[in-house]
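What follows is calculated from the coordinates using simple rules that are stated; it is not laboratory data. Note that the coordinates shown come from a computational prediction; the quantities given were computed from them, not determined experimentally. Cβ atoms are built from the backbone, for glycine too; each structure is taken alone.
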Structure P
Amino acid sequence: MTDYYKYLPVSAEDKNWGLYVLNAGTIRTGPEAVYPVNTHPSHHYFNWNNGRILDEYQLLYITRGSGYFESDHCSYRKIEEGSIIILFPGERHRYKPAEETGWDEYWIGFEGEIMNNLVRNSFFTPAQPCFYIGFNEQIFGIFESIIEKTKTEITGYQPEISGAVLHLLGSLRALIKENSRVHDDRELIVNRARILFRSNIDKSYSPEQAAEELQVGYSWFRKVFKSYTGLSPGQFFIQLKIEKAKSLLSDPNLSVKEIAYALKFESSFYFSKLFKDKTGITPSAYRQREISLTTGRLLI
């Protein structure tokens, strides 16, 4: 996981869409680290003593660690990893990771009449801003997809990521309604492992490290993970890297060697060999095919 945040320009056309994204980011806060970082704009920066009032909605997903939250309509409470926090405009709030654990935080800030309508109809309320969903790969994937698209700001990206936010809200609403279902402990560990692999896709990370972080034996972890996913943890992690590589290959400014380095493959040769084993073609051939397909679509 790499720290990242971006505040986005919004046009009148974006606002007329009904839902638009203002900012997004990820932050990893280690134990006893200063929080929050003081590089955010003044209108978003806050400290625990004073709290903060925003003019927007924000969705936060805490995927690792724990912390605390409090707002005008919500009493002081502990936040566990796997929790979602919704921040509402005009609502004073404050939150922070626990000093002994820190936390990993993904967030998206947005506004729009679509969300206002959901709040007016009590689908989401300031009185219930926090809820536990566990380590949900679908939710994590939507957060990650939105954040990735903010990095490029390709023409027309606002309606696309706003649609993804609406998808996210719908998925969260469904999860809230089924939140009382008891999950198998093994399922929770597998889901948490999926998050760990996705969070460390650009790191030299191993299945053994995941098992250690999950505080389970590797042999047991490998067996359980494969029974739920059909893949060993190592193969699952490689598959994630290959899918990420496909996305990066769409950028003609990145060389195959640079992509191999960014995804922490031991060499570009090994990356190319593995990519061909998994997809049937080399990275260069895949890139050329995607360019041809894109060009063909543009000509239609």
Structure Q
Amino acid sequence: MSTRAVASSAPAGPAPELVLSPSREAWRVFRKNKAAMLGLVLLVAVILTMALGPTLYPVPPFDIVGRPFTGPFETAALPLGSDYLGRDILAGMVVGGRATVAVGLAAAAITVTIGLMVGALAGYYGGWVDEVLSRFTEIFQVMPSLLFAMVLMTLFEPSLFTAVMAIGMVTWTSTARLARAEFMRLRKLEYVNAARALGASHLRLMVREILPNAAPPLIVSATLIIGVAILFEAGLSFLGLSDPNVMSWGLMIGSNRKYVLDAWWAVTFPGFAIFLTVLAVSLVGDGLNDALNPKLHQR
């Protein structure tokens, strides 16, 4: 029998498994998570509403455009009704979402920046540096976050910038502890020791060698912090500690809270918008946690 005949009669082995790039593999895992995809759809819808809403519905949110306490769907001019002053609820929601989400994103960026710097230095150097920075982190961790943010907002002029800084100053501790643990774990691995033996500087080791491998859990943490920052902004606006000249969902709830029994829609609609946005961010963050976890890929 010829070699060709033996080869043709031999049973075919299993087809080689297609190896995907890390980004494609993460997207494949993320796409299989139905809850995460639902959160992504909701988040895209919120972003499109904020981006296109003021153009499609050009009504100033602070203008009095009707009689007070107009119910939703009573008139075509006020689809979601009006508040106690006669301002359009829909216009407030469309414009107010920009300030709420912008503050959440900016505050999350500050939170990750501070937390990453403190945690990276503590985890990489260890010793007395770790002791000092860990005690410094614990001081902020034991403080009542909302109360501390309220004090900062009271000491300085209420504005979106002040709100961003206040929220960032009180929410960075969890990111710092996570970054510390990751840098402490990764600094002992062989590839880091090899780069150190080749003469790499401390900055290069932290930025080029350790940070890329510590990024996945930090990205998930940053995503979840966005939702926390949005809730913080809404709480500060509800208490009247934000800029009263900038419309936000929290400001809408706070200004109408006394009339919730007479105009439930003025509080319910912006509250539901906050709920949907935070839910979407949380679902996306949970999906990223699954997609960026290599242990789940192996299972």
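Quick one: mean projected area of the Cα convex hull in nm² came out at 24.7 when computed from one of P, Q, so which one is it?
It must be structure Q, since only it matches.
Taking distance in nm of label points 7 Å out along Cα→Cβ at positions 104 and 128 as the criterion, which structure among P, Q has the greatest value?
Comparing P, Q by distance in nm of label points 7 Å out along Cα→Cβ at positions 104 and 128, the maximum is at Q.
Hey, helix-only ellipticity at 222 nm (-39500 (n - 2.57) for each DSSP H run of 4 or more, over all residues; to 500) derived from one of P, Q reads -23000; which structure? List each step's numbers first, then the result.
Details: P: -14500; Q: -23000.
Of the structures listed, the value fits Q.
As an exercise: distance in nm of label points 7 Å out along Cα→Cβ at positions 64 and 88, calculated from one structure in P, Q, equals 1.7. Which structure is it?
Answer by label: Q.
Rg/Rh (Cα atoms, Kirkwood Rh), for residues 56-135 alone computed as 1.45: which structure among P, Q?
It traces back to Q.
Out of P, Q, which structure matches 2.2 when distance in nm of label points 7 Å out along Cα→Cβ at positions 48 and 288 is calculated? Intermediate values should be presented prior to the final figure.
Values: P: 5.8; Q: 2.2.
Label of the source structure: Q.
With relative contact order in percent (Cα under 8 Å, 6 or more apart) derived from the coordinates and found to be 25, which of P, Q does the value describe?
Working: P: 15; Q: 25.
Source structure for this number: Q.
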